[in-house]
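Structures follow.
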Structure P
Amino acid sequence: MSIIYFDHAATSYPKPKGVIEAVGQAVNLGNPGRGGHFLSKEASRVVTDARDEIASFFGCESAKSVIFTKSATEAVNLVLKGYPWQTGDHIIASGFEHNAVYRTLHFLEKTLGISVTYLQGDEALHKENIISNIKENTRLLVCTHGSNVDGTLLPADIWGGVSKEYKLKLLVDAAQTAGVHPIHMEDDHIDYLAVPGHKGLLGPQGIGMLLINNKETLLSPLIYGGTGTFSELPDQPEELPYRLESGTLNVSGIAGVHAGVKEVIDRGLKNIQKHEEEILFDFLKQIESIPEVSITKPASFPDRLPVISLRVKGLDVHEIAVILDEHYNIAVRAGLHCAPLAHSRTGRNNEGALRISFGYTTTKDEVNTLIRALKEIINGLLG
């Protein structure tokens with residue numbers, strides 16, 4: 001069955017051939033750092049090569065500061081739960097945060113007495129708004145780089161500039177921008193970067209990364225255990241990446257995301273952006289001619305990601321998604337997209353929206369098919 005895929009904000013599809021091959025080859029390797037035989041050493045080489053490539057791709061100062069996780073969500077938790085908080089500390093976050101950040105911050109508020117200020121809408125786009133909310137006890141800035149709801153693109157470089165100027169730390173959630181939009185940790189003054197492997201980086205699910213450009217703060221691990229090194233110590237080692245990587249690594253996932261990063265490099269970020277922008281604006285031009293459809297405009301307009309949330313007057317977005325799937329083989333996503341904060345600025349955060357998200361493999365013919373399908377659904381159900 002041929003599927004027309006518009007859910008790239010959830011995961012990339014289809015995976016490149018090189019990614020699939022890399023995953024398959026790595027499955028039969030040994031345990032990295034857990035032996036001196038060939039298969040173990042080969043697994044270690046796969047991991048080391050991936051760290052080097054990923055650190056370079058994101059402008060991270062050291063490959064040893066690339067921490068492999070199972071997801072960007074785990075990477076976010078490593079920072080927010082591992083940071084050396086003191087009761088009463090203050091955090092500034094954007095109002096576009098995914099539940100990966102929002103729920104973890106809520107947990108800190110309940111358990112540690114941390115206070116959080118959320119910058120709503122375009123407040124999060126301007127330097128003066130960030131600065132005006134800094135308090136004496138502010139210790140961390142948290143900023144999603146791109147909204148998974150409406151495509152708002154937040155200026156990580158501005159947040160980074162503020163964090164450097166005021167001697168704070170910055171965590172950036174790059175779930176929607178890694179492999180889609182340029183990110184350079186050193187240039188943008190990003191201390192912590194949470195990255196999924198399976199979205200814009202085209203890798204398999206179950207692999208993510210935390211990249212660290214901050215040697216001053218020692219994060220506490222989420223998980224304690226074997227690291228393959230410093231085994232004589234009862235305490236978790238302080239050296240990265242071992243401090244934050246207990247247990248056997250997902251070598252096949254690491255090999256897959258490394259292959260995905262190389263695919264992104266080969267395609268070229270500028271080419272990826274150009275193609276996705278062309279697809280996005282072709283869709284917008286057509287969808288805006290349908291009077292029953294309303295679109296949530298990103299706060300950063302015209303700068304944006306290839307993600308659109310829409311509603312159809314008189315129709316339930318979940319029903320539309322089911323019809324698109326069952327009758328047209330078109331994959332979209334309906335609901336809150338695990339981001340109620342981003343939906344709240346529309347005043348319809350309980351209803352959610354129909355999300356259309358594009359990728360490098362999306363074609364104009366597929367966009368035309370989606371437009372025809374939406375028109376047929378609207379005419380059939382409302383006509």
Structure Q
Amino acid sequence: MSLEHGSISFRIFRLPHRLPKDVVERFARHAAPPLKSMGTDPVHGWVGGRHLLDVPITEENAFHGGHLRLVLLKAERKVPKSLLRAECMLEELAHMRAENKPFVDRKTRSDIRKQVMARLLPTMPPTLKGIPFVCSERDGILYAGATSETQTDAFCLNFRNTTGLDSIPLTAETAALELGTSTRAWGKTSFTPELPDSAMEETPGQDFLTWLWFGSEARGGLFDTQQHGRVAVAVEGPLLFSRVGEGAHVMSLRDGLPTISAEAKTALLSGKKLERAKLLLARSSDETWSCSFDADAFVFRSLKLPESKEMLDAASGFQDRIQKLDLFREILFDLFAQFAAERGEPSRWANTQKQIHRWVADRTSKR
């Protein structure tokens with residue numbers, strides 16, 4: 001996740017309380033250790049946001065543009081597969097010559113691999129990976145480049161150990177709770193006229209993304225938000241459809257115009273919903289956001305922010321990007337609130353469901 005420039009891949013977290021006043025000191029105490037003291041086991045620790053060796057952590061490198069910005073570093077020694085394979089082969093050939101055998105049995109091969117790994121690993125330079133985050137403390141929001149479940153677990157654990165605060169991933173389920181409702185109360189819903197609600201699974205994130213697609217086509221693609229006026233919404237490919245059940249569970253459409261393809265209509269009719277798609281939001285021709293949206297986890301990949309109209313210094317440019325990131329989040333969750341209000345009222349949703357069924361059944365398609 002490049003916070004300073006380019007596209008951003010991230011997940012949104014809610015902080016239950018404000019950061020402690022000694023937050024910089026806490027991160028400094030949990031900073032990444034010097035690489036020269038590293039053994040063969042992976043190490044985790046915090047570094048400043050300027051680069052992956054940005055220690056010690058101080059007020060100067062912990063904050064940028066008024067926002068707390070740090071990186072969770074993982075340093076790990078790895079033996080390249082090609083090198084490991086070659087070294088093991090050398091040892092196996094030497095063993096066959098010494099034992100006058102034409103082969104190496106499985107146990108010996110395993111022992112050789114362990115010995116080679118133990119010999120090579122301490123000599124390997126550490127590989128560095130980072131999960132950057134920035135905190136928009138005014139709203140109690142944290143953006144982190146933890147786009148996988150493994151990264152999310154590691155980030156949340158280290159953040160809690162450092163600050164004493166839980167960072168709660170925002171998903172359809174947790175966003176609904178913030179609105180005073182529960183996705184469990186919504187139950188199952190079918191977006192196809194060919195299957196009843198009871199044949200579906202509860203997938204509120206996919207329901208939201210597919211509802212956005214429906215709204216972008218059947219309702220003209222314009223949504224009125226509470227704080228940011230009228231917003232245009234569009235859904236484009238690549239599209240990833242999924243449905244838990246019998247048969248083919250996942251379908252990916254990438255080439256051509258997948259949204260109007262016959263395969264997309266077939267997927268919808270069979271009960272599949274959008275799990276991932278390219279999402280575009282716009283308030284004007286020069287204020288647009290686009291990203292790949294993973295609806296189940298609420299993960300945003302390759303988000304492109306509106307370009308700044310002014311030449312800004314580094315700190316001001318960073319502030320501008322975070323403001324636009326905040327704006328994207330506010331618009332998206334305003335749209336989710338509209339969906340939740342519609343989805344949570346049975347009579348309204350029954351009418352919407354009829355419209356969705358017509359949209360699915362009547363949509364034109366091209367091969």
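Given 78, 58, 39 as the derived value for Cα extents along the principal axes in Å, which of the supplied structures P, Q does it correspond to? Working through the options, I get structure Q. Calculating mean count of other Cβ atoms within 10 Å over residues 257-264 for structures P, Q picks out P as the one with the greatest value. Ranked by relative contact order in percent (Cα under 8 Å, 6 or more apart), structures P, Q are led by P, which has the greatest value. When distance in nm of label points 7 Å out along Cα→Cβ at positions 137 and 161 is worked out for each of P, Q, structure P gives the greatest result.
Where a number appears in this text, it was derived from the coordinates with a stated rule and is not lab data. Note that the coordinates shown come from a computational prediction; the quantities given were computed from them, not determined experimentally. Cβ atoms are built from the backbone, for glycine too; each structure is taken alone.
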